[in-house]
Structure I
Amino acid sequence: MRLLLLRHAKSDWGDPSLADIDRPLNRRGKSAAGEIARYMKSERLVPNRILCSTSQRTRETLAKVLPYLQQEAQILLLSDLYLQSEDDYTGLIRKHGGRAQNLMIIGHNPATEETALSLAGTGKTEAMDDLRIKYPTAALAVIDFDINDWSELKAKTGHLERFVKPRDL
């Protein structure tokens, strides 16, 4: 099974009256989300289930990905992905991932980074090193697991297949 961990794209801090959950993407974020979406399509990284935070910036990131999906995908908007953004997402993946072969999470840091670090037991050296340094906005970690159901997910059992940052595309 494959987990696609996508951190939301760069958000706009221009309106200080907006609550954090309501901040939209800025121009650079919209561009980066489109770049990573095109990359996902070209590499056939196509989720069949997507768990997305309810924040404005994650939903806008999802909107940039959707036109590039070439198959049906079940989409769940989960406020817990926003509320637990200081923790890791492992429990939410176990609870909501089901038997999706390609599960995508669109979330926040530090939870996205912590989840990738806690699950990737092995991986390509360069990708592992990049992941440990920084998980920038709109970055995508692709982690493979030898499990049959996401409820079986355990720490350090995944293989980090790649870690992609929009600036590298």
Structure II
Amino acid sequence: MTLGKRIASAFRMDDDTWERHANPWSVWSRTTALPALILAAWSRVWIGWWALVPGIIALLWTWLNPRIFGKPTSLDSWASKCVLGERIWINRDEEPVPERHRLAPNLLNAVAGIGNLVVIWSVVQLEVWPTIFGAALAYAGKLWFLDRMVWLYEDMKDATPEYRAWQSQTVADRAT
């Protein structure tokens, strides 16, 4: 089982949740999670143990985000295709992805992971510039990864009946 599949499982991402997460509002608003977590951790300086409250709220936001938005009426946006590509990427054990799509996503996830490690270290040390650098590295890796997921989706959207079904649902089906 891939790490992505484990994370999706931990977040209880079922088909309905994935469909809702394909809403561009879900994709773009989820980018607020890292700054919220950074601010919550940094706030320990000002509010002590009460910093756990905004930290828990930020973590809750990451779980709630893919659930609170409605299903998109169209899957034509870049953000929607990112989510569909992520689903394909996570499913690569069952349905292999083309060779040209295997290396870059792993490297970009590593870049994002290193950025997150820098953020954690910097926030613990209360270092502003390394925190900003780490967050920029994390976002660069993640957003570039998402761009690769659009490419993966475009290359594989007809590879299986399941992937084809994502495109063939009617607008009315998605709106319900």
Structure III
Amino acid sequence: MSGNWVEDRDQLLAEAIRLRQAGRREEARERLVALSERLPQDAEVAYQTAWVHDTLGLEAEAVPYYERALDGSDLSDDDRRGALLGLGSTYRILGRYEEAAALLGEAAREFPDDGALKTFLAMALYNTGRTHDAMEILLMLLAETTNDPEIAGYRPAIEEYAKDLDATM
């Protein structure tokens, strides 16, 4: 890169993100792949490259970029959360259910207030046959986050049943 490489990197990355956001995903992918080749240790570039592959339905190609992004330590908390969700969801889409459940489980523990991570974890658990665990997560999430007054009125019961769906009261 010429000139101040940090400014060049930042400008090229911002431009690629704008292209993705504008729906010009293939152009964004080409630029991000090139940038990722130039900066293979840059976790943020790897994350953005993975993300654009996912938006194009190229999940298998996204995996190594997600993994590279998560191997790095310079992701913001928000980008780390997004990369964990993206990789876990991608593993699930690719039929790698156990890996998805393990990764999303770790991510949900790292970011316990993130309902999206819990939702994707529940889907992965369902795919592994752990339907009871999946239902528990979803019922607890519903009880904690609903704005529906009819459901909210039953919150204590829903939370109790979520712990053991087979129990009678």
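Any read-out appearing in this document is the output of simple, stated calculations on the displayed coordinates, not a laboratory observation. This structure is a prediction, so every number in the text was calculated from the model and none was measured. Cβ atoms are built from the backbone, for glycine too; each structure is taken alone.
Here are the numbers for this structure:
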| read-out | value |
| --- | --- |
| Which entry (I, II, III) yields the derived value 0.7 for distance in nm of label points 7 Å out along Cα→Cβ at positions 23 and 55 | I |
| Which of I, II, III yields 2.8 [distance in nm of label points 7 Å out along Cα→Cβ at positions 95 and 135, calculated] | III |
| When relative contact order in percent (Cα under 8 Å, 6 or more apart) is computed for each of I, II, III, the largest belongs to | I |
| Value 2, 10, 20, 24, 22, 15, 6, 2, 0, 0, calculated as P(r) over Cα pairs in 5 Å bins from 0, in percent, assigned to which of I, II, III | I |
| For 0.5 (distance in nm of label points 7 Å out along Cα→Cβ at positions 119 and 143, calculated) the corresponding structure among I, II, III | I |
